[in-house]
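Chemist: Next up: some structures, all given as structure tokens.
Since every read-out is calculated from the coordinates, none of them should be taken as a lab result. Here the structure is a predicted model, which is why all the values come from computation and not from measurement. Cβ atoms are built from the backbone, for glycine too; each structure is taken alone.
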Structure 1
Amino acid sequence: MGILGSYRMRLIRKRLRIRAYGKGFQLRPAVDRTAQLQAQDILLFAVLRNDNLRLPHFLQYYRDLGVSHFLLVDNGSTDGSAEYLATQPDVSLWRTMGSYRKARCGVDWLNYIKGRYGHGHWCVTVDADELLVYPFCDTRPLRALTDWLESCSVRAFSAMLLDMYAKAPRDDASYVRGQNPIDTACWFDSGNYTVSHNPLYNNLWIQGGPRARTQFADKPEQAPALNKIPLVKWHRKYAYVSSTHMLLPRGLNLAYGAWDGDKASGVLLHAGLPGATTLADGADQSTAITDGSAGEAQPWCRWSEKYVNWRQLELLGLMSKGNWA
């Protein structure tokens with residue numbers, strides 16, 4: 001990239017950190033339990049709105065993986081989400097009525113909170129409709145993964161967003177609060193993904209899946225990005241640039257080294273729910289796919305694959321255990 005390019009990246013990172021500091025004034029602490037944080041805790045950060053249906057399973061799923069504390073931003077929920085989260089002993093909660101879009105889809109808020117509380121911790125950054133799957137996640141906690149990454153001097157772990165959907169229109173799919181959403185949205189596209197290299201940030205750009213073929217068939221280059229880096233050993237000088245698609249410093253984006261399975265990677269199972277609402281005044285690219293319930297394209301097709309486990313995803317080339325044995 002050269003000296004000028006590196007200087008430009010440092011300026012962008014500094015601007016993002018200053019911007020995050022300014023947006024931090026929009027946040028009001030509802031429940032602050034950050035005094036509980038221990039040096040070795042794995043932390044989870046998320047912005048949410050009207051996710052009360054999915055929250056019990058979301059919290060328990062990540063607790064079972066080994067997350068110690070949740071640092072969450074509620075962006076104007078009206079369904080009791082904030083009230084429910086306030087009762088959870090491992091949750092610290094901030095509330096805001098600020099513009100989700102003007103906070104860069106919540107990235108500024110999370111950059112601010114991570115800068116204050118995430119420094120030195122392994123931090124998971126996801127949406128409330130994303131479930132992280134990584135190699136051996138059925139038998140090994142997140143701590144095993146982070147310990148292995150540290151032993152390899154790796155600071156970031158990548159995961160491909162995998163859109164999950166029901167075989168029938170979502171209006172016909174029953175969902176009970178606290179249930180695993182993958183019980184109803186258990187299908188995914190096993191192929192039709194494209195990968196390109198983003199030289200500016202030195203990361204891979206992955207597109208495809210059901211949204212690409214149902215909503216962007218005539219303009220695939222505009223399909224949502226599916227590459228994410230949701231797990232990072234955070235430093236207060238880091239900053240997410242666009243959702244969790246890429247980070248600064250650029251070296252963190254090498255978590256996606258190549259599309260050849262040589263580096264360990266995971267998958268984020270992304271499942272919408274019946275009647276789910278979007279975040280505030282503009283959702284990011286991980287907006288739920290259409291389901292045919294409103295006369296739009298039905299995502300299920302004869303090439304759809306039913307989800308089984310992480311080993312299935314590895315065999316399909318959607319994730320890799322690398323040299324982690």
Structure 2
Amino acid sequence: MTRLQMPSQTMRTTTRVRDYLALPRPPVVLAYGIGVDSTALLVELEARGEAPDLVLAADTGVENPLTYEYLDIIRPWMAARGIPFEIVRYQPRRFKHWPPYYSLLEMCLTNATLPSKSLGGSSCSLKYKKAPQDAFLKTWQPAIDAWARGQKVTRLIGFDAGKRDTIRYTRAAKIVDPLYEYRYPLREWGMDREACEKRIAAAGLPVPPKSSCWFCIGMTPDEVRTLPVWCLRLIVLVEARAAPRLHTVEGLWRKSTRARPGRMTDFIRHERLLPADDIDQITREAPLDLIRFQDVAASIPVAERPTMRSWIERFNAAIPPSERPKLAA
């Protein structure tokens with residue numbers, strides 16, 4: 001490098017820095033799980049005057065019923081503060097010979113399988129959580145504009161500073177994404193789970209329940225005990241429908257331990273959360289009826305084909321109307 005070259009290179013570097021500083025700030029999106037950590041992150045960001053440009057949640061269609069109730073609290077809270085909020089869902093497009101399905105539950109019943117986490121994978125989160133958020137952001141104009149400027153969208157993730165989330169963060173931090181810059185503010189602030197709960201309470205909000213699907217392997221026995229009857233009946237159905245294809249796991253809890261059986265159905269029976277006769281009837285009759293329904297649906301043109309949801313609604317008709325679920329739209 002000669003002395004004559006140095007000034008021109010310095011000028012080019014200065015120009016690039018100046019051009020970068022002149023660009024609009026990249027948009028900031030909070031990936032909202034409607035649980036404790038992400039709610040604490042939302043509350044703290046708003047208090048600091050750093051509310052995200054968008055709060056984005058993905059609905060699997062089988063979130064804990066208490067999570068859906070919490071939306072009735074946090075959605076107005078965001079609206080009152082002018083924080084944009086969107087809920088997205090996975091939308092399958094090809095059904096071949098199957099009745100159309102639009103939730104993780106409907107997919108499991110259609111394919112006679114369990115959520116991938118119960119089988120040792122993680123594709124249910126990727127398919128029903130991350131993928132629909134990615135698809136939405138590709139149509140969101142602030143993101144489109146940022147990418148056109150050569151910027152990355154800032155994505156905020158609610159991993160706290162506790163031991164469990166440290167493991168998750170260690171894995172996630174290794175991922176390099178060409179479209180997103182990931183940030184983990186709770187970790188930057190040193191906030192663990194307990195601190196998150198206190199922060200939410202200090203804002204005058206109730207602490208949300210743990211965010212998970214009601215038939216997820218992560219459900220604890222105590223959490224299963226609190227589920228409404230319609231959830232318990234569908235858990236029995238999911239395990240009965242998948243049973244013929246299970247070879248390496250027992251059920252939704254994978255394998256039995258001292259703390260719990262591998263099948264949630266066995267726990268429900270032992271705890272008498274459902275009458276034994278009801279469990280037996282569901283196990284004996286519902287999977288066969290579902291197979292007949294699928295066979296009939298396969299002969300109907302897709303545009304006219306009944307959906308898996310219509311069969312589930314018929315299955316739920318066995319319980320009083322006041323106890324039936326409000327299925328996700």
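Chemist: Just checking, which of 1, 2 has the largest value of mean count of other Cβ atoms within 10 Å over residues 46-53?
Modeler: 1
Chemist: Here's a follow-up. Which one of 1, 2 has Cα Rg over 2.2 N^0.38 Å, as calculated from the coordinates, equal to 0.95?
Modeler: The read-out comes from structure 1.
Chemist: So P(r) over Cα pairs in 10 Å bins from 0, in percent, for residues 166-261 alone, computed for just one structure, reads 11, 28, 28, 27, 6; which one of 1, 2 is that?
Modeler: 2
Chemist: State the single structure among 1, 2 that was used to calculate helix-only ellipticity at 222 nm (-39500 (n - 2.57) for each DSSP H run of 4 or more, over all residues; to 500), giving -6500.
Modeler: Of the structures listed, the value fits 1.
Chemist: Here is a further query. Given a computed value of 1.00 for FRET efficiency 1/(1 + (r/R0)^6) of positions 126 and 270 (r between Cβ atoms, R0 = 41 Å, to 0.05), which structure among 1, 2 does it belong to?
Modeler: This figure was derived from 1.
Chemist: Out of 1, 2, choose the structure whose coordinates give distance in nm of label points 7 Å out along Cα→Cβ at positions 30 and 254 equal to 3.2 when calculated.
Modeler: Derived from the structure labelled 2.
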